[in-house]
Structure 1
Amino acid sequence: MKVISLNVGRPRLVLDRGRQVSTGIFKSPVAGPVMMRQTNLDGDRQADLNAHGGINKAVYAYPSEHYEFWRGELQGTELTWAQFGENLTTEGLFESDACIGDQFRIGGAVLKVAQPRIPCYKLGIRFGRDDMPKRFLASGRSGIYFSVVEEGLIEAGDAIELMERDARAIAVADVNRAYVHGRENIDLLRRIIEVDILPPGLQRDLVERLASLQVAGEVKA
């Protein structure tokens, strides 16, 4: 496993439906080592800190292997590294293999898997497609948000080394299934809620999803 592109960017103003929107989703590859800090990489910023960034969304990684899927889905769209707003375009690290709480070393930094990405409308702005957030969520190809355990320098080409597995074994892909297809994965949804391993916002979303299914009578309380 390794980093094949390291990407940063600062917020910019873009026009969306006649209004100006500030977004940090536009990132570009950079050469050489960059300092990874507790809430972001040097040279990288988020526009809306209520929805992006922070300790549990300090670094966003997206598998390079997913790009081939999206080239098939979005034919005619040119896709280059950082297209999904990722800080790390990776090779060999997938949502099915990374469990919440797992720790990885990348260069001089240590990262902990925090949660999957739940897309907002700004992903649609990046692609010029209103349907992109919905398609992204349905695909299960969420990428991985990390928190930073130890700050350090990283760069493209660095190996991604597993240091510690979390014993609860809740994969990022499991959280995606519970979030998107909770009705069909009710036992998984309940298990994830019970272990209480996710950041508060996403934990609350899953609790509300389970409650809504129970109110609708689709599952037993």
Structure 2
Amino acid sequence: MKNLVILISGRGSNMEAIVRACAHEAWPAKIAAVIANRPDAAGLAFAASRGIATAVVDHRQFPDRAAFDAALAQTIDGYQPDLVILAGFMRVLTEGFVDHYSGRMLNIHPSLLPSFPGLKTHQQALDAGCRVHGATVHFVTSKLDHGPIVAQAAVPVRASDDAAALAARVLGTEHVIYPRAVRWFVEERLALDGGNVTLTPPEPQWLFLDHTDNDTSANAQTAGEGA
């Protein structure tokens, strides 16, 4: 049984997707805690409603990033995590913190990394004239929005898209690939080989969604499945 700790800063919609998938698919795992860096993070109420322990480590109460990260790590470690999951956790983490959870911390970023790290990724994709855009689940390293890639999902960029419309479609794909990647970790199917991730037994680690709404079940194509 794996202990999972999820970090959020706001609504935590990816956290919700992971919690639901864990229960529905009966993973050999427990969501040990949901921790926020903001006391008003809406996702805390969802977690509490599911009987999940919650905690707040308010970054505004600490003099610097290192002090906050030390307190956050102490709180996380109280739940003995096998995996730490960043689900919309809007803090840049120190190298020491990242090293402490090396190989056992995942993040999801709203772009097809290594393209467009950082913020405003959807507008960056539009400004660059991209024809596809998407999201990436990766192991966290000390380099921001980099690290070995576990899974990616892509959607077409439409001529009518603005950043908000594109963001909504990408978010739908995040809710598919992030629970899938976490389940692979829980099932001990992921191995790090330098900068690459090996999935055993292999299955598609990418998803292409060409849909007309936010229903991520529509017209999904993955490698080996109609692609």
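When P(r) over Cα pairs in 10 Å bins from 0, in percent, for residues 107-178 alone is computed across structures 1, 2, the figure 22, 56, 21, 1 traces back to 2. Tell me which structure, out of 1, 2, gives 22.1 once mean count of other Cβ atoms within 10 Å over residues 83-90 is calculated. This figure was derived from 2. When helix-only ellipticity at 222 nm (-39500 (n - 2.57) for each DSSP H run of 4 or more, over all residues; to 500) is computed across structures 1, 2, the figure -9500 traces back to 2.
Given 16.2 as the derived value for mean count of other Cβ atoms within 10 Å over residues 187-194, which of the supplied structures 1, 2 does it correspond to? Structure of origin is 1. If you line up 1, 2 by relative contact order in percent (Cα under 8 Å, 6 or more apart), the top spot, with the largest value, goes to 1.
For the structures shown (1, 2), FRET efficiency 1/(1 + (r/R0)^6) of positions 67 and 155 (r between Cβ atoms, R0 = 25 Å, to 0.05) is largest in 1.
Any read-out appearing in this document is the output of simple, stated calculations on the displayed coordinates, not a laboratory observation. Just so it is clear, the structure is predicted and the values come from calculations on it, not from any experiment. Cβ atoms are built from the backbone, for glycine too; each structure is taken alone.
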